[in-house]
Structure P
Amino acid sequence: MARVAVVTGGTRGIGEAISKALKAAGYNVAANYGGNDEAAQKFKADTGIPVYKWDVSSYQSCADGLKQVETDLGPVEVLVNNAGITRDTMFHRMKPEQWSDVINTNLSSLFNMCRPVIEGMRERKFGRIINISSINGQKGQMGQANYSAAKAGELGFTKALAQESARAGITVNAICPGYIATEMVKAVPKEVLDKNIIPLIPLGRLGEPDEIARCVVFLASDDAGLITGSTLSANGGQVMM
C-alpha cells in the first residue's frame, strides 16, 4: 500500500513540484494550501492530487486538517513542511505583526504539523519529516530578520527532533534551497537577477523547483534511512557549509 505524504504549501512553487514528484514516486499525496483557492483547484484538476485547505500557523487547524487527511487516505508517514511566507523590511521599520506572521507561519507551523503525527509515526516505527528551510536561514539576509530567524530555527528544530526520533524509526532532515526559479523569484527584474543574484551563484544559474523535489523524494525514501538531522544545501554553491 502506498505511503501517505502530506506537503504543506503543496499546490504552488516548490511545493507543487514536491507534490508532483512524490506522486510520481508512488506516494499517496495530500497537498495542503492556505489561501489561493483558484490555484489549488487548478492544481487538483491538473494532477489528480487531493487538496486540503488549512492555516499552518494554527495548531487546531493543523490537527483538524491532518485528521481529515488520515480519515481520507490513511496514516501520515511522510511530512514535508514547505509552507512559508515573507514580510520583508529592514528591521528598524519592522512591525510586530510582520515578525509574528512570519515566525508563526514559517517556524511555529513545524510544531503545529509535526505534533499531531509524531505519536503515530512512533507507534508504527516509521516516519519521514522533511523541512524546507532556506539559504537565508544559513547565512542571514538583509531585510529578512524575521524570515532568516524562522528558517534558522527550522534547522535547530530539525536536529533536535531527529535526535529524539531516531530510535523510533523516524528521520528528520532539512533542505535549504538557494534561489529557485519560482514565480516569486522570476518576478524580480531581469537586470537585478543578472547583476546582483546570479553572479553570486557558482553554477551561474537559478535552481529549478524539480531539483528541490528530487531531494525530497530521496530523503523520503528507504534509501535515505541512515540520514537524519542533516541539512542538504541545494543552492548552486552560493553558500558552502
Structure Q
Amino acid sequence: MAPIHADVLTQTRGQDANVDETGWKQGKKKAWLWVAVTAVLTVFLIRPGRNRAAFDSLVGPTPGVLTTDRYGVYTHLAGTRRQVCWAHLRRDFQAMIDRKNAGSEIGTALLSQSDILFTHWQKVRDGTRTRQWFWQTHQSRLRARVKTLLARGVACSCPKTAGVCRELLGVEESFWTFACRDGVEPTNNAAERAVRHAVCWRKTSFGTDSERGSRFVERMLTVVASCRQQGLGVLDFLVQAVSGQNPSLLPERA
C-alpha cells in the first residue's frame, strides 16, 4: 500500500482540506497523527512532532484553503487561505460564559452571533439558499458585530477573556473564508470525524512499536477513510492491492 498512500498524499497536497492532528505513541515516545480530508480523499501521516515540519509534510509547500482549529502551527497561513473552525470558536465563547465574570456577557453575545451564523448557513447547506446569498445578506453584518464584540472583550477586566479575544482578532479574517469559497465549510468537523477511528485504534492498541508499524497504520487509515468517501468496498480494495492488481484511490484512475 506504500504507492497507494504516496499517490493519495501527492493528490491531496494543494487541495482545499480539513486538517487536524491528535496524539499518538510510537514505542515509548510521543508522536502525532495528522490528517487532511479533501472532497474525495483522506490521508493520514504519523510524525514525531506537532510542528511546522510535520504540517508541511502533510499539506506540501502550496496548500489550498485549509480548515483548522486555532493551534499555533497554522498561524502562518494567509487569512484568506485558512478557515478557522467555528465549532472551536463556540467552545471559546462558552468558556468565556462559564468563567462567570466580567467576560461572560461578551461570551454570551458572541455565542448568540454564532447561533445566527449557523441558522443562516443551514439554509445554504440544505440548498434553499446560495453561498452568494449568505455573503451578500449576512456576512458583512455578522462580521462587524463579531469584531465589535471581540474588541470589547479585549478591553474587559477578565484577563483570560481579554487574551482570547486579542488572539481571535488576530485571525478574524479567517473566520469568513467559507462564505466566499465553494466547498469550504465553517467547521472542521470532517477532520475531527476522520480521526475518531484512529483514536479508537490508539486506545485499544496503545499506538505502534516501530516506524514500520506507524507506516502500516497511516496507510490502512488512508485506505479505509478514502474508500468510504468514495463508496468503495474496503475489503475488495485491499484484496486487489495484495494480489498485485494495483488499484488506485485517485478518482481519475479508479
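Computed values, structure above
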{"read-out": "Parent structure of the calculated result 20, given that relative contact order in percent (Cα under 8 Å, 6 or more apart) is the read-out and P, Q the choices", "value": "P"}
{"read-out": "Structure with the greatest value (metric mean count of other Cβ atoms within 10 Å over residues 64-71, set P, Q)", "value": "Q"}
{"read-out": "With distance in nm of label points 7 Å out along Cα→Cβ at positions 184 and 208 derived as 3.2, matching label from P, Q", "value": "Q"}
{"read-out": "Test item: FRET efficiency 1/(1 + (r/R0)^6) of positions 128 and 224 (r between Cβ atoms, R0 = 41 Å, to 0.05) calculated as 0.75, pick one of P, Q", "value": "Q"}
{"read-out": "Read-out distance in nm of label points 7 Å out along Cα→Cβ at positions 40 and 168, computed value 3.8, structure in P, Q", "value": "Q"}
{"read-out": "Among P, Q, structure where P(r) over Cα pairs in 5 Å bins from 0, in percent as derived comes to 1, 7, 14, 19, 21, 18, 12, 6, 2, 1, 0", "value": "P"}
{"read-out": "For 25.8 (mean count of other Cβ atoms within 10 Å over residues 8-15, calculated) the corresponding structure among P, Q", "value": "P"}
{"read-out": "helix-only ellipticity at 222 nm (-39500 (n - 2.57) for each DSSP H run of 4 or more, over all residues; to 500) derived as -16500 - corresponding label from P, Q", "value": "Q"}
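Where a number appears in this text, it was derived from the coordinates with a stated rule and is not lab data. This is a predicted model, so every value here is computed, not measured. Cβ atoms are built from the backbone, for glycine too; each structure is taken alone.
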